[in-house]
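Next come the structures, one after another.
Please treat every number below as a calculation from the coordinates, not as lab data. What you are looking at is a predicted structure, and each value in this text was computed from that prediction instead of being measured. Cβ atoms are built from the backbone, for glycine too; each structure is taken alone.
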Structure I
């Protein structure tokens, strides 16, 4: 369906952090949705596109002081009024809230003005126990008021339904990737290098990827692992690599941009990621790097976790193992080393699947249609 009246109204995208380096999916929403876009960001959503406070600074500071003295009750009411004035002043016709708690902050302002609110869940906001406990009642109100609730994986669709969202409002829209930047490669022509991309946090369990790789190294001493990203577990993983005798075979690059990621993938045999459900309940939505790897034509060795199952077809585009099963992960990694033709077949099928189902234009088009439908309803 073609979108209409793209210049007749404006969209406000609200996000806690503007231009967070790991949130390429939000940057894509800001730059690629076919509407005039205004931004609200910051902890209380009180900053506009240019980083200016949407309310008078002295008043904001005064309200913060009073709010602290009152146990935090004053600022939310002021914030709602300031947000409502901002939306009205900029003639906003729809609001896209990135993350559930952001949607909570916008519910009252949007309801007061009759502006449709689309809430895009991404991962932690649908799973972390503390977040769900804190926002339990607010999520119920959010699900009631929101025009649409976007989930990035089929597991998340089920989770949001369990939390109280109605099936009529939940829309499954997986992330999309740039299939030109992440172009085709031939894994069999690459050395025995594995690449992992993502934050060093518990749910991505880079330490378990390292343990699996140490077993690969024992069987295939020429294997190498490049780990791209940073986070709280980075130093621990460096220590672990040394402890298992893999320090010389593992490269920790820190955070790098998409161009570096694409270049590294192009020179690798396969992509690896051992995502798990964290002890605090945190879970992946759908890791973008998994889609990028398949777009590149790499086989993916990962866990059968959350949205990964939507993207990777076990035995056809890669291999899926159970969470915490490092032995099975190692076996799958060894298989794509010892059988380069297998790596090519899996990678080719993966790229075809991404082009058919997970391209960036497809994802943006689906989200844009949800937004327009909300405005026109």
Structure II
């Protein structure tokens, strides 16, 4: 088997974790596995891979010329770089393998349908996915974004549709024997011929061994008020952190304590809003997986009202620690909720959404 994993690193979370988890999964399902990824993933891969006792996996490291890498500086051109990487990968593989050299091939990251793949040429059967990117929310919700955030989201909405006109992407859909979509939203946005061979499957699972669940005995959730709220993840506007802050705006400070674990480009926006409105919020920065267990085990409610998340690994992490969650009705995290959790179902009005979110937190 051959897999293309642009992002593939252990203990990184998000996209790199997807590539790593699928590599481990396929290593158990085939006799020989070849994984193609980028050179800057090599150090972390080699440090962790030797601990896994896997002997049927070979990593190949490929990158674009050094002069192209400036596009990725500051994260501005990552998508364009990844797009060109997928195209250039074909020529890298063409020098090493014949047509249909492998039994199966699969592109696993980035988890988005806006990137083409040509590794189908080297295998008898090609699977595309997991893919996401079709998750969307009503235009009216843009009112909660900053000006810069509004521009980013509008561009994203345009690219969602424009990508479906790309002949390379349409060819990728056509050549796939099977397509794995992470959410119904993504499946629904695909062309009809592609939807017919699309199944729904989460992009990732978690390994509870990555966490310190032994702390359950020493960590207790205090039942008295204030309620302890927790968010873990990248600090991005579309993740819904701002919606939580808006919901807490009119709640008395002694009734809640909100901890935010993570970092990201929109952190200043949230910090400024917290200071301006005198909210009781703790910005704790990034934590390791082992450190996260203490937060999951000592808080009362995990809040994650993301507007277009495809997966929701942190939701699974919270639930593995027995922590109830509140999520939005948008995207993939709602797939993981049970009777102990809440889904904010309001889709038409952002004001009503915030009101329902506040009521769910209080409840």
Structure III
């Protein structure tokens, strides 16, 4: 059984006492895994918070991160102090500490245990600092070298610059790299990734590119294609497009048709008027299929509901970790607790998580860094 607890007490000692006491009542001492999420105002107290959790709850592995929004139960707290604690059984789980280091071949990530590629399919829960770890490159390398490893988690979102986030790994609190939990082969964990954007226009092949600047789409200047889509879009969607178009990059080029869930979403970050190019937040290769997208709350709601409804409930889901984009939440959906409430409807009250500066989850053959998504790690009772 898994448990989650949330405290909004402004005094760190009181907050950690409330969540540890609640989790102890539900699962008892010594859970195999415990995960902490803390709001920015508690970052300075993370050493004391982590020490208290370890001393009283005595988890086998403890990880945690700071975030702009903390999720606990069916709640998403984005406007004040909040601390959430999630814990339960995961025999054989291992603590993971990753760091980016400079090597002759460029920046490399070190620390992933050799066991990550052994014994069959595995899942890695990963909490990372966006300013000190090349997460995209890390996931690309894992997909190449560890094809049976699914990675689920998110980037800490409590800071706007290097050194401001806090990551917890057992008795250590750090401001860089990544921490995680490697679940053993056969662990009853699954994942899903729900998108917050909807494709508009039609798919196009990238015919010319310069790094992350799209220069040609389907044989025409990329900026002209963007304007073409904007003019042809339905009137009800025009305000969504004007608010900030996105580019979806197809994950599986072997598919005949593409829909929501077949793309990695990247921001349109600018335009190159001289070359009629469109700058996006990722490098894209010639021959890749892309399609413009709009951020759409109704589509995001439908997609998450559909994915949760499709989850096999045998054995039952007994808990979940939710990693939701910081661009979702109350402002996006027009109501509080949207993602957390839906996930709690499936998993019960044992839900915790955070709003992220980027969400991690598998789509297609490997795990990716996403934007505007909700990535969910589901845990189940023993069969």
I have 2.2 for distance in nm of label points 7 Å out along Cα→Cβ at positions 161 and 193, calculated from one of the structures I, II, III. Which structure is it? II
Computing distance in nm of label points 7 Å out along Cα→Cβ at positions 17 and 257 gives 6.0 for which of I, II, III? III
From the coordinates of one of I, II, III, helix-only ellipticity at 222 nm (-39500 (n - 2.57) for each DSSP H run of 4 or more, over all residues; to 500) came out at -14000; that one is structure I
Once relative contact order in percent (Cα under 8 Å, 6 or more apart) is calculated for all of I, II, III, which comes out largest? III
